Each structure stands twice: as C-alpha cells, then as structure tokens.
Structure 1
Amino acid sequence: MFRVESAVKDEFLRTVLTSLRQANGQFTGERSAVISCRIPEVDSFEGLEEDSALKNMTAQFFGKHAGEIIYAVAYVSEARRETSGQVILSDMPSLIFRSNTYTGSLPESLQLSV
C-alpha cells in the first residue's frame, strides 16, 4: 500500500472543483442535472464517502456553486474488465454524492448508475 500526498496542498481538489464549476456552467437551469467527473487511476472510492477531503469539497461545491438544479455529482474511474471463458464482467469504481441544495422534482430514492 502506498500513501501519496500532493506536494502542493489541495491542488488536486482545486482542479476537481474547477472542473465541477465549469460543468455546472453548461446547464441552462431549466432541468435537473447530474455531473459526472472522471478521476483516473482510482481502484476504489471506498472510505471517501465518509469524512474525506473529496466529500467536503463536493459539499462546498453544492453549497456555493451548484445552485438548486444539480441533483448529484458522480465520481468515476476507468472500467475494469475481467474475462473468464465466455463470461465478461465489467466494473467501474464510482462514488455519488447527492446535493442537499437540490430543489427539483427528482425523488431522493432515484437510483443513479454510472
């Protein structure tokens, strides 16, 4: 197991936040929206759903930038593919945060898949 930290504090998260803000600017505000953000080379998002810098930054995005139409942000990484004879299994690590500022009509129980 390797633990890696950015030489410049929060530079990675700042880049992700910038990407979210740019994506947010592409919506008209007339319909509910989900932002999908690809983060390469992640094997698992496990543990990041709790009190993590990614969760906190996403909450900051929802509170300061997202407005009322962003339903969720989905973080995804590369698809993994496993072949066993004629069976092909595919899996994509993902983590979805729903916005607490969303006021649209989509139900909280809506199942998102990425």
Structure 2
Amino acid sequence: MEQFEQEILNSVKGAISASIKEALSGYSSPLRPLITKVIEEHSNDIYTIVNDSFKSVIATEDFKKIIFSEFEHKVAKMLVGQLSGQVEKAVHKIKQNPTLQAKMIVAIEDIIEKEGV
C-alpha cells in the first residue's frame, strides 16, 4: 500500500473514531445505556481477552528489558540525586577550610605541571 493510501486510510479511521467517541460522550447519549449493558454482559469475555493480552505482553523479553532499563534508570537517578547532596556538603566543608583549599590548589598545580598544560 502506498504511503498516500495509508494516510487516507488513517484519516478515515480517525474520523470514524472521532464520530463514535462523539456519539458516546456525555451522559445523555442514547447509546450509552445500551453499550454499558452489552459490556456488562460480556465482561467475563472482555476480562479474559485483556488478561491474556496482558500476560502475553509481560512475558516477552522486550517487555522485561524495558522494565529493567526503566528501573535501572530510576535507581541511578535516585542515587545520583542523593550523591549530589553529599557532594555539596563536602564542597561546603572544603570552602570553609583554608588549609584544605590551599592543599587542593597545590595538588592541581602539580598535576598541571606534570601534564605540561
């Protein structure tokens, strides 16, 4: 299917979806009680479909990798946030100690001299 045909198809699907949503929105819609009744009558079937879909999604390796990656990112962000506070405290202590500041300056100058910068 050409890209142009796909775009037209997507536009039609979007328009139909918007029309259905508009017809069902609001509490005064005449279709709302009918659809609610149908959903209630098929709730066990819908539950089974959703449950099976969910189980199949969480069983994939890609899903596991994504969850692991997101968890890893969140933990790393939390640790860095905590570390940042500790670094700020250490820097504050350094700023208050002129002897330590002088030693750090000498050490930095020594590194610069050795590297020839």
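Which of 1, 2 yields 4.5 for distance in nm of label points 7 Å out along Cα→Cβ at positions 20 and 84, as computed?
Numbers: 1: 3.7; 2: 4.5.
Corresponding structure: 2.
Supply the structure label, taken from 1, 2, corresponding to P(r) over Cα pairs in 10 Å bins from 0, in percent with the calculated value 10, 13, 17, 19, 12, 9, 12, 9, 1.
Only one of 1, 2 returns 10, 13, 17, 19, 12, 9, 12, 9, 1 for P(r) over Cα pairs in 10 Å bins from 0, in percent, namely 2.
Work out the source of 6.6 here, i.e. which of 1, 2 gives that when distance in nm of label points 7 Å out along Cα→Cβ at positions 12 and 92 is computed. Can you show the working numbers first?
Values: 1: 2.1; 2: 6.6.
Value 6.6 for distance in nm of label points 7 Å out along Cα→Cβ at positions 12 and 92 corresponds to 2 out of 1, 2.
Name the one structure among 1, 2 that helix-only ellipticity at 222 nm (-39500 (n - 2.57) for each DSSP H run of 4 or more, over all residues; to 500) of -6000 was derived from. Please report the intermediate quantities before stating the final value.
Numbers: 1: -6000; 2: -30000.
Traced to structure 1.
Any read-out appearing in this document is the output of simple, stated calculations on the displayed coordinates, not a laboratory observation. Quantities reported herein were computed from a predicted structural model and do not represent experimental measurements. Cβ atoms are built from the backbone, for glycine too; each structure is taken alone.
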